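The next part holds the structures, each set out as structure tokens.
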Structure P
Amino acid sequence: MSEIHHVAVLGFGTMGAGIVQVTAQSGRTVTVLETSQERADAGLGHLRSFLDEGVRRGKVTVDGRDEVLARVRPVTDVAALSGADLVIEAVTERPDVKKDLLSRVAAAVGEEALIVTNTSALSVTDLANAVPRPDRFAGLHFFNPAPLMKVVEVVRALQTAPEVVDALVAFTESLGKDAVVVKDRPGFLVNHLLIPYLNDVIAEYDAELATAEDIDTAMRLGLGYKLGPLELLDMIGLDVHEHASASAYEATFDPRFAPPPLLRQMVAAGYLGAKSGKGFRTQDRSAQ
């Protein structure tokens, strides 16, 4: 299998920008597809801001920042992805949107390019059916923020060829990340374990077992976690967790994955965590 020199990333949102950064930092050329020039410019601005913050904190040099930005080419035409060795899809978590885009991109890049999805909740095996030669399709699940999180899940669909898994592990390690190979199951490995844990915490908070602050303090200091579970939910986004939880429940009918009533209520009220200014810890509801 050929070396991966040119990477195409589909989507220049928060997740896409992080993937673009770590890939460009590895010395590779990155072409980023967005739906409009406005969205492409916004993604480039987000990437520049993240790199500028790295410069301010002494984590990135000025030359390093400029080299990364020089390797990134935003585009709005699928045909511009021709020649990519690897395509990483990071668009909205809707199967119809992903399948339509993956089908169009597969035609543009040809049958030798590897194609992966960064989905955190959808079936990789199902998405693989959207492309010719699904044996070259897999999941490559980065965690947010991608430049800082060390682990990447390499998700093996039923159709994925063994040599594709090996190539993706090597690619992941070349980014300075640790690759974990997992099978295609709802939530893969990390979220399969994390979702029930977070749902249990939400239910206990709703039952007034303890305040949000005390729950987070107990889990941080008692188990050595860097973040408490309710702090983590606010950072992830309550709507994001609700979607992942509901998707896992719909795929398994396992009650551990069912979104708790309080979670659904908070999302309906617009309490989405840090991004909305209201959440479990961003604005403690116990004080209302």
Structure Q
Amino acid sequence: MEPAQAQSQPALSRRHEAGAGSARGMLFTVLGECVLPGEGSAWTSAVLAVFERMGVAEKATRQALMRTANAGWLSPEKVGRRTRWLLTPAATRMLTDGARRIYSFGPAQDWDGQWVLVQVRIPETDRRARHAVRTRLAWAGFGSLGPGLWISPHVAREPEATRVLGEAGVARDAHVFVARRTGLSQTREMVAAAWDLPAVEAQYERFVNEFRGPGAPGDVLLRQLELVHAWRRFPALDPALPLELLPPRWTGTRAAELFSDRHQRWLADARREWKRLNSDD
């Protein structure tokens, strides 16, 4: 039977969703890349073996498993003297959604030229609301043009912006618009003011430099997990602007192609190795 907390929807922190470098952050990568596509379960011994390859101590790995189970994402099952960890329904939904977002992430296509604009007034004294709006809109890919003014070229994210404002308790002092831009200045200048694209591109360049090497890796499972874990952070870093709003020769495009190529090239061997480690023998 699943733990009581799995009956409600568990919460996943933003840092873990974005691929935090902690043992728990890496565990979600293993769950999404290895456990979800398989039978939805993993022996403790298999998880320990994978984390040992990552250089994570056994104690930290066991703590990550227990904390993830206590949060409602895993359910332990005793089989003799061994323990098998099962994905809860909430974990399966979360990891499936995450895989869809991670594996398809890249610059937006077929933009219709419309923007979502969010204007909100938050008192300086209400630091909680200011922090919630700032962090959650930034997480959703909105850029800031100044205090209380946020923009996004993704019209589909308008409901998310409205939800953020409502949950922060500032909806009564906010306005949300969907409109086309007809301003006097250049659109690229506006984009440069709203988002720190050079900082995002620098992260993409590091990713390309790390994974562009030729040849098959010696430990394909380890390298595949490192690849996916490194890529997981980009949906939180990159607003996925349409190509016409990006600088020429945007490194993110090359990085997305590299990720797709390496992931597909290593996939079969990585899953074969995971299946060997996670066997019932």
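Every number here is computed from the coordinates shown, using simple stated rules; none is lab data. Please read these numbers as outputs of a predicted model, since none were measured by experiment. Cβ atoms are built from the backbone, for glycine too; each structure is taken alone.
Which structure, out of P, Q, was Rg and Dmax of the Cα atoms in Å derived from, given a value of 21.1, 72?
This figure was derived from Q.
Identify the structure, out of P, Q, from whose coordinates FRET efficiency 1/(1 + (r/R0)^6) of positions 49 and 193 (r between Cβ atoms, R0 = 35 Å, to 0.05) was calculated to give 0.60.
P
When you work out relative contact order in percent (Cα under 8 Å, 6 or more apart) for each of the structures P, Q, which one comes out largest?
Q
From P, Q, which structure was Cα extents along the principal axes in Å, for residues 73-144 alone = 59, 41, 15 calculated on?
The correct label is Q.
Upon calculation of mean count of other Cβ atoms within 10 Å over residues 153-160 from the atomic coordinates, which of the structures P, Q produces 21.2?
The value was obtained from structure P.
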